[in-house]
Structure P
Amino acid sequence: MARPDVHLAQPDDATEITRIQRETWRTAYGDIVGDDAIAMLDDPGIEQRWSEAIAHPDTDVFVATEGSFTVGFTVSGQAPEDELAGPNGELPDDAAHTGLIATVLVEPRWGRRGHGGRLLAAAARALRSRGAQRAITWVSESDSATLAFYRSIGWDPDGTVRTLDTGGARIREMRLAGGLELHLKS
């Protein structure tokens, strides 16, 4: 059996991250994000943007592998004020110690093997090393699998919602929040 692993992304991982995002969005999120958002992933500049994210000093990008296959990735960093503010624009008292899990994506054919949990655990460790005590993430209200994943580790909606316009669809997202001392099932 191939050994699973998670490690910090390197510049040459941008190609696989781009492929995983494209394939996962088409397979698992096409009905949620719409055709226009999916078409944007064919932009030749997407891979360069991933290279820039990997190189950014305030962002941690991790990739999950199984054997020689790259199967998923996550992105984390300090939560930007506009992601953290409440509906009235007020920041929480712990804003300086709150991270953001921007995404956890595992290619569907590699799902249910613990890759998402390993990626999230790596992101949580990285956020803690940067001084974060908790984190937030945004999840589409219609993405029951991702909501169940976060709820299984004790993250819950904090009452803040937003609507994104992808050009072809409107996505209502809930903000989830939780601690960074994760207790994941092996």
Structure Q
Amino acid sequence: MLRELARKIDAFHERWGNGLSWLMFGMVVVVFGDVIFRYIFNKSWVFIQELEWHLFGIVYLLAAGYTMLHNEHVRVDIWYAKQNPRKKAWVDFVLLFVMFFPSCLMIIYTTWPFFKHSLMVNEGSPDPGGIPGRWALKSVIIIGFALLILQGVSQAIKNFYWAMGWEDPERRTQDIH
């Protein structure tokens, strides 16, 4: 039952990540358009410049779970790389509960008041012509870390199965599809 939950979470993040690639494409179009208007037509808009960093932040936060699914996150692997797959699975399993989940929960907990205040005052850009509704961007921090926790649950299940020797950890990405 737990392994099936991990498969469903992984499948969700695979679809989610593929969908986010379109948002990344949109960001490329916005940046390209901004560069063309700025350097060819000598025109620039605060809204477009803010949209660039808003889109970057949204993609970065919402794709973290997808990145974790594909084991592409940053890792200091001086010691870790030399370990056998089962030992790596145990290390990953333990560190998910010791470091990962508490850190994600702390970020959500500490972000909530900033989001709530921003929503209550309908915070917008301080710059004239900037993007209104900054609370929406702040909500992405909470959503992104909730999605990251969700993928962490899947990783914990899979790492436990791998550490116990019930599954082969070399099959990490075969279970997604």
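A short reminder: the numbers here are calculations on the coordinates, not readings from a lab. Every value quoted in this text rests on a predicted model; they were computed, and no experiment measured them. Cβ atoms are built from the backbone, for glycine too; each structure is taken alone.
With respect to Kirkwood radius over Cα pairs in Å, the largest value across structures P, Q is given by Q. In this comparison of P, Q, the computed figure 3.6 for distance in nm of label points 7 Å out along Cα→Cβ at positions 130 and 154 is attributed to Q. When relative contact order in percent (Cα under 8 Å, 6 or more apart) is calculated for each of structures P, Q, structure Q gives the greatest result. Of the structures labelled P, Q, one was used to calculate distance in nm of label points 7 Å out along Cα→Cβ at positions 42 and 122, giving 3.0. Name it. Only structure P yields this read-out. Consider the structures P, Q: one of them gives -8500 for helix-only ellipticity at 222 nm (-39500 (n - 2.57) for each DSSP H run of 4 or more, over all residues; to 500) as calculated from the coordinates. Say which. Here the read-out was taken from P.
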